[in-house]
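Laboratory data are not the source of any read-out in this text; all were calculated from the coordinates shown. Just so we're clear, the structure is a prediction, and the values are computed from it rather than from any experiment. Cβ atoms are built from the backbone, for glycine too; each structure is taken alone.
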Structure 1
Amino acid sequence: MKRLIMRVLFIFLSFLFYLPFTALAEEIKELPGNIHIGPLKVHPSITVKEEYTDNIFQEARGESGSAITTVSPGITLQLPIRRHFLQVDYHADLIEAAKFHREYDTDHHFVDVMLNLDFNRLGFLIGNNWTRNSTIPDYKDDIRNNYYQNRFFFDTTYKLPGRYKIRGFYSNTFRDFDTFRKPGQFDPELDNYVENDVGINLFYRFLPLTSVLFEYGFTHRNNTDKGFPSTDSDAQRFWLGLSWEATAKITGTIKGGYVTRDYDGPSDDWDGFGMEGDLEYKISPYYFLRFKGFRKVLETSVTREEGWYGTYYISSGGSLSLKHIFTYKLSAFAEVSYFNDDYRESGLIGKKRNDDRIGFGFGIDYQIQDWLGCRLYYNYLDNDSNIDVEDYRENLIGGSISLIF
């Protein structure tokens with residue numbers, strides 16, 4: 001714990017002297033506190049989380065349990081500029097396990113910047129998300145593979161006269177792994193990539209707070225192949241959906257349709273149904289129901305040992321959560337989830353992998369003050385795979401306390 005405290009102090013001092021030029025997450029935070037430097041709002045924060053898991057490496061057999069402490073210092077700067085808004089957010093996750101320090105302990109850092117420009121009918125959202133992160137070790141004596149990731153995004157929206165709205169979007173994402181690896185491991189740089197995504201949305205508002213939408217998107221992904229057959233790909237999506245504004249009883253967006261992905265190399269091309277949705281339904285002032293779901297193509301990763309099972313897999317599933325507000329300060333939540341990962345190639349082991357993953361959890365939140373809150377929770381996860389070594393079960397119990405000024 002002493003090492004964690006020293007690292008927290010070091011992170012805060014370092015941040016005062018150095019902030020990477022990166023610019024944000026795609027949401028404006030609503031935060032308590034009243035620290036001002038002129039028009040600039042300053043919101044320091046810290047969260048301390050203590051968890052215990054009975055399967056820290058999510059192994060099929062010989063499970064190892066451990067307590068895990070995560071200290072997350074952060075600071076958010078918010079600057080309103082007439083109708084416009086600038087937000088800069090930095091936070092870190094300082095992770096230390098009671099056991100397996102060499103395999104598990106790490107520091108993660110995140111810098112998000114967003115500029116929201118509002119010209120009445122015309123709007124722009126420009127931002128950047130930067131992170132220094134790492135992969136989770138898969139077994140004892142495994143190591144974390146460190147990487148940097150950066151995502152720049154640019155959105156523009158124009159409200160046409162009447163019921164129509166047009167949105168254009170572009171993002172550029174790259175991931176860059178360190179070359180350090182354990183003996184016998186694939187080169188982590190095989191997981192490096194650059195991805196560009198561009199597209200357009202057309203919205204038609206047929207009810208006061210409800211719109212139907214059409215989306216076309218094109219994604220080009222350039223992987224680092226290091227002399228192996230190319231796994232670069234081009235993907236397109238043609239989606240229809242519905243969107244509800246924040247003041248409606250239902251809030252969020254659900255969309256889906258036809259998706260294609262064409263690979264440059266010998267990997268099998270894929271086309272089929274894809275979707276994503278994030279909806280919240282306000283049952284009453286005290287009950288909220290939330291659904292999240294998706295079906296999408298994901299690339300396998302050599303740093304997570306998935307590279308043995310081919311180039312890509314189809315991941316489908318979702319979660320359903322219920323929140324109940326007892327009082328202004330006390331609330332409870334519960335969630336169930338199901339996911340399926342369908343690997344479409346035999347890979348190096350000559351067998352197509354298929355995983356079914358179910359989970360559930362529950363907990364309580366207690367807001368002691370506007371700036372001070374705590375949480376207790378329990379989660380269970382069961383991954384059932386046709387590859388025996390990929391089966392695992394995990395029970396996790398935890399608690400956290402957060403201060404946001």
Structure 2
Amino acid sequence: MSPSTSGHVAWAGAALYTMLLAAGPVLGQPGENGHIQERARAPFYREQGPLVPSTLYADGSQIMVETESLWHLMCGSDSRGWNADRLRQAAEQNARDMQAPGATIVDNGLRGGGIDLIFQLSNNVPAAAADAIAAAESYIESKFSDPITVRINIDFANMGSGVLGATGSNYTKASYSISRAGLINGRDSDDVLQALMPNASNMPVRYNGSSDSVTQENRIYWTLANYRATIGSVNGIAASMTFNTQFTWDYDPSNGVIGTSFIDVIVHEVGHALGFTSGADFRNNDMEALDMYRFQRTDGTGNYNPDTELDFQTVPRLVDFNTPNDAHNSDLISVEYRMSDGNPYQASHFREQFQQIGIMDPALGSGETNYPEYFRQADLDMFDAIGYDYPG
């Protein structure tokens with residue numbers, strides 16, 4: 001993985017590398033089923049999954065939801081020589097490896113009825129990595145009390161030089177009204193903003209940061225794990241990932257780190273699988289759950305940065321790639337966090353800066369670790385905003 005200009009290496013990109021949900025047509029940009037497509041900013045591959053049943057937590061109604069897998073190189077990888085077809089091949093190899101004999105399960109079991117992470121490891125995963133994954137599982141499970149199961153597949157493979165790995169996660173989508181109802185229904189005792197989402201069937205959003213034009217968005221994309229925590233029941237693997245065997249990892253940060261801390265990366269990647277993602281990265285004119293709190297940092301011509309709870313109910317969100325440049329926030333009114341804008345780091349992160357905001361920022365320095373407390377308050381605040389519960 002190549003270093004950034006600040007001497008950091010870039011994190012693995014948004015979400016995890018996922019097994020196929022089902023054979024289906026390749027999706028490019030919306031409305032282009034049956035084609036492999038790349039965007040100028042990064043190659044990606046989208047695989048449509050099956051319709052699956054879901055029972056909504058808010059009212060108990062049953063619906064069918066669409067699913068998809070979104071694949072791309074990990075952030076910071078050298079994408080030269082990679083395209084959507086090569087990503088498809090990597091996805092298929094991952095699926096074969098996960099189905100081969102010798103796979104093992106890392107599962108410490110439920111912790112007080114809260115979140116249960118279950119990692120399935122291919123027979124390519126080194127023993128030291130398995131121990132690190134178990135440590136990451138215990139840490140993350142201690143942070144969230146949602147009574148859900150999150151299954152994650154992990155593989156190792158030789159992907160050549162310059163590439164940290166390939167990543168993806170499984171998604172579904174829900175109408176904005178269902179999304180809002182789920183957020184309100186799932187509030188814990190200190191949640192306020194969820195009930196202050198725009199009270200309508202649409203969410204106002206600017207998909208062009210250089211324009212005042214506002215779209216009334218009627219759907220929200222959710223990672224399966226986030227949907228399961230907030231909106232309703234849904235079956236399926238939440239996410240998977242493949243690490244490049246040609247990369248040197250340090251699996252035990254407790255005694256100092258030489259190279260890159262594997263546990264830090266695992267915690268970060270699980271964070272993406274849990275829903276720390278943005279539609280500004282690999283979608284055209286679509287929002288993901290975290291984007292419901294994403295605004296322009298500067299007021300501009302339209303008071304685009306909300307200052308009050310009343311503003312939060314009316315100000316349009318901002319979901320655009322690198323526009324305006326370096327002017328994107330996650331705003332919780334009581335606190336706001338600067339976000340990456342997609343260039344040079346994926347928008348599914350906090351902004352990279354000297355004073356680290358959280359583990360969900362986009363870069364990790366050589367020898368750097370957040371051990372033993374990987375998540376910071378900013379990370380937990382944003383997971384809380386999209387529906388997760390943590391003991392505090």
When distance in nm of label points 7 Å out along Cα→Cβ at positions 65 and 225 is calculated for structures 1, 2, the one with the largest value is 1
Computing FRET efficiency 1/(1 + (r/R0)^6) of positions 249 and 337 (r between Cβ atoms, R0 = 25 Å, to 0.05) for each of 1, 2, the value 0.30 comes from structure 2
Matching 0.85 (FRET efficiency 1/(1 + (r/R0)^6) of positions 121 and 369 (r between Cβ atoms, R0 = 30 Å, to 0.05), computed) against labels 1, 2 points to structure 2
Re P(r) over Cα pairs in 5 Å bins from 0, in percent, for residues 73-272 alone: value 1, 6, 10, 12, 14, 15, 14, 12, 8, 5, 2, 1, 0 computed from one entry in 1, 2; matching entry is structure 1
When mean count of other Cβ atoms within 10 Å over residues 137-144 is calculated for structures 1, 2, the one with the largest value is 2
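Which one of 1, 2 has helix-only ellipticity at 222 nm (-39500 (n - 2.57) for each DSSP H run of 4 or more, over all residues; to 500), as calculated from the coordinates, equal to -1500?
It must be structure 1, since only it matches.
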P(r) over Cα pairs in 10 Å bins from 0, in percent, calculated, reads 5, 25, 36, 26, 7, 0; among 1, 2 the input was structure 2
Highest-scoring structure on relative contact order in percent (Cα under 8 Å, 6 or more apart) (candidates 1, 2) is 2
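When FRET efficiency 1/(1 + (r/R0)^6) of positions 209 and 345 (r between Cβ atoms, R0 = 35 Å, to 0.05) is calculated, the result is 0.20; to which of the structures 1, 2 does this value belong?
Structure 1 accounts for this read-out.
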